[in-house]
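Coordinate-derived values only; no laboratory data. None of the values given here were measured: they were computed from a predicted structure. Cβ atoms are built from the backbone, for glycine too; each structure is taken alone.
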Structure I
Amino acid sequence: MVMIGHVVKRLIDDSQYLHECLGKGLLNHAYTAAYLKPKVEEELGKEVRTAAIMMALRRYGTEIKRKYDTKLRFDYRSEVTLKSGIVDIAIQRSETVFAKLRQLYGSTDYELGDVLNVIHGNQEISLITSEKNREKVLKILEGEKILHIEGRLAQLSLRFPKEYIYTPGIILQLVRVLDWENINIFEIVSTLTEVNFIISESDSSKGYRALQGLVSGG
């Protein structure tokens with residue numbers, strides 16, 4: 001049986017803004033309950049008291065409050081960098097592609113600033129590389145099935161101390177600040193102490209400011 005609390009929880013979860021404001025104690029329960037009342041009644045197929053919705057909001061707010069109690073702070077050892085001129089090439093996995101990947105690694109000059117990140121999925125492989133090397137990469141991949149090519153991208157990177165890997169919510173907070181700026185993330189590449197977001201070049205400046213503000217505490 002669907003209960004009022006279940007419906008309220010789902011409606012809050014469907015909106016990141018309501019979820020965060022409720023978790024931070026910024027919502028007026030009476031006004032929010034009145035706003036949600038028609039949706040709750042439609043879902044349940046019956047009339048619902050506003051007070052019952054307010055009670056559900058208070059309970060769920062208490063449940064999620066701990067997620068927003070502590071804002072993670074990155075210290076002076078954290079570093080934000082931005083590199084433009086990136087292309088994302090998605091290919092189908094095959095028995096022949098791995099030999100070509102070795103060739104790609106061998107032809108990448110990291111000292112000259114070349115970028116090559118390879119993400120392996122169950123059926124696909126994404127290659128994140130420098131736009132200037134697009135034709136060279138495609139020539140090496142000749143014969144492979146190209147699924148998609150996305151150009152005019154940038155790589156937004158954050159390096160942080162090793163101890164941060166034991167802190168829950170790191171990736172969530174980074175994604176949240178980019179989402180607040182309405183920045184679409186094409187790929188996420190992470191290592192032990194580094195997270196790289198592949199975003200559109202048109203979003204690179206505001207993305208950099210968003211992460212830099214997080215690091216600097218602004």
Structure II
Amino acid sequence: MIGIVDYNMGNLASVINAFKKVGAEATLESDPAKLAQYDKLILPGVGAFGDAMAHLQENGMDEAVKAFAASGKPLLGICLGMQLLFESSEEFGENKGLGLIPGRVVAFDETKFDHPLKVPHMGWNELFVQHSTLNAQHSMLFEGLPSEFYLYFVHSYHAVCDDKYAIGKTYYGYEFVSAVQNGNVYGIQPHPEKSHENGLKIIENFINL
């Protein structure tokens with residue numbers, strides 16, 4: 001059973017449809033007491049970090065997600081959902097995250113751009129698969145995909161963490177971490193549900209973990 005955390009901060013219909021396209025069923029779950037019944041969990045998200053954490057904390061969903069991660073079962077954060085996995089974010093002030101992956105979320109530093117670029121970072125861009133020290137081989141999340149492939153991005157903030165947690169990086173003005181893994185906890189900044197075949201392959205791989 002695959003659950004999708006429903007906390008009023010995600011484009012849930014497109015995520016559900018992506019699972020249907022690969023022949024799987026995912027269930028929306030808004031009751032934190034029921035998260036433990038799922039075999040795998042998706043944490044989606046669109047919007048501001050602080051608002052998302054507030055929504056998660058309203059009914060204890062934040063602690064339920066942490067408990068699910070501690071159980072060892074696979075958890076995947078998508079876009080804002082990936083950012084929430086980190087310890088903190090500087091979006092609209094300092095905000096505390098779930099703390100499942102060491103690191104923080106920062107705004108794109110436009111002073112580092114090698115030529116004028118727009119923020120938010122929006123559209124198709126490459127993800128470069130990383131072989132981190134925690135994942136001697138490429139992550140199973142990218143099984144069957146090349147070492148470089150395109151996905152669809154929409155974001156103004158990005159993660160900063162130790163390279164041992166980075167399983168994917170992307171270049172937009174400068175290199176940033178676009179996919180992470182800490183044991184059974186995975187995160188991906190782009191939207192696999194909007195990324196056609198490559199994104200569907202990532203979803204299929206997550207199902208097969």
Handout entry: With helix-only ellipticity at 222 nm (-39500 (n - 2.57) for each DSSP H run of 4 or more, over all residues; to 500) derived as -13500, matching label from I, II
Key = I
Exercise for the section: Determine which structure produced the value 3, 9, 20, 20, 19, 14, 9, 5, 1 for P(r) over Cα pairs in 5 Å bins from 0, in percent, for residues 104-191 alone, calculated from the coordinates; the candidates are I, II. Expected result: I
Practice task
Taking mean count of other Cβ atoms within 10 Å over residues 184-191 as the quantity of interest, name the structure among I, II where it is greatest.
Solution key: II
Problem - For -0.18 (log10 I(q)/I(0) by the Debye sum over Cα atoms at q = 0.07 Å⁻¹, calculated) the corresponding structure among I, II - result: II
Completion exercise
One of I, II was used to calculate distance in nm of label points 7 Å out along Cα→Cβ at positions 56 and 112, yielding 2.3; that structure is II
